[in-house]
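Presented below are the structures under discussion, each in the form of structure tokens.
Read-outs: derived from the displayed coordinates by stated rules, not from any lab. Source: prediction; values computed, not measured. Cβ atoms are built from the backbone, for glycine too; each structure is taken alone.
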Structure P
Amino acid sequence: MWFWLALGSAVFAALTSILAKIGIEGVGSNLATAIRTMVVVVMAWGMVFITHQQNDIKFISQKSWIFLILSGLATGVSWLCYYKALQMGDASKVVPIDKLSVVITLLLAFIFLHEEFTVKSAIGCVLIGVGTLLMVL
């Protein structure tokens, strides 16, 4: 099931880029990010209430709060950078560079989460890096 959800994430992320590139025309990147964020907030809280998880908020640990807040801040900065880059550049060049986050995530997971970094992971990172370079040149 995780595979299909991840694939869905990729498909919707691709749609996000194309729809954003069309929608951001004539709109400031910060305003566009704020509008997108409001839609995400409404959708996320809607899912919380649909799945009846709203009462679980009282069980979230302090550590989880801190890291979820930090994750939210990282997401916000990422989206602000992404929308400004998308406004200034071609989607076909901005998106591959943005997807270098896969390589960075693998490296950070190895360093901070002590996840296994295999030869296969290293080869994948190199291929993603080379592929990104080929797409943006």
Structure Q
Amino acid sequence: MTSQTPKDVQDNSQGVIVRYAEITPFARGDLVETRLMVGRESGPAVPFTTGTTVFPKGSAAPLHTHNCAEQVTILSGQAEAMVGDEMSHLGPMDTSFVPADVPHYFRNIGDGPLTILWIYGARDVTRTFVETGETVAHMSTRDQV
């Protein structure tokens, strides 16, 4: 395995190590930050997309869907999660599975930051905002909270 950040990887057939501290955060608005850990930019052998998002107290992702399945694990904090028609309160290490095209959101209901780990079952991920119907590319300038 090599130790490189995702953007530096060309041939990852032997694997790659990603150092979290070296990932440049993607500002989503409302002080929400996302870090892409592994994805399309990591090279041709990567079949999924994964990263983290940190939500400050009181912030949330809007109700949305994706073009692929998603797993979300709460790493720290407390979340209100809406997946389909089910509302749940989640804490550290609680995990959800969201099939493609199922509306969902995560809201920070704790006193500190909420950190989630997300894994998409695709390299090319889109988000469709339920309120407007707009579909945007994952982590594009239009993919804001």
Structure R
Amino acid sequence: MQRMTRQRTAVADALSTVEDFRSAQQLHELLRDQGHGIGLATVYRTLQALAEAGVVDVLRTADGESVYRRCERREHHHHLVCRTCGATVEIDGPAVESWADRIAASHGFTDITHTVELFGTCAACAAASGQDDVATGG
């Protein structure tokens, strides 16, 4: 990763203050509100560098936008994301890992990478919307 300039440090620090995934535009707005004079292009470049370094997780939203969140874990993992509030749980996926390895091997592929994200409605949002009866069978 490139050296950590004042602006890059500000982006990394901003990510540390939020728990849900945020777009580059949202992070740029947060930084501007905090008084940082930082360009949107710098935010994008910094997020890309942090993602490549494994410091942040990246998800694609339904409309194709990339959103970012500080990684809680360094090892490979997946996410369960509430599509209403953005609450995120980092999860292991041993069955997914085994399946990916088997599929790759059966087709002669090696050095496989993958991303699996699960989107749903968290318990709090389900309760707020009255969906909790459906989830519990009540």
Structure (P, Q, R) behind the derived value 0 of helix-only ellipticity at 222 nm (-39500 (n - 2.57) for each DSSP H run of 4 or more, over all residues; to 500): Q
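When distance in nm of label points 7 Å out along Cα→Cβ at positions 69 and 85 is calculated for each of the structures P, Q, R, which structure yields the highest value?
Greatest value across P, Q, R: structure P.
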Structure from which 24 was derived, relative contact order in percent (Cα under 8 Å, 6 or more apart), options P, Q, R: Q
Origin of the derived value 1.22 (Cα Rg over 2.2 N^0.38 Å, for residues 45-124 alone; candidates P, Q, R): R
Ranking P, Q, R by Rg/Rh (Cα atoms, Kirkwood Rh), the structure that comes out highest: R
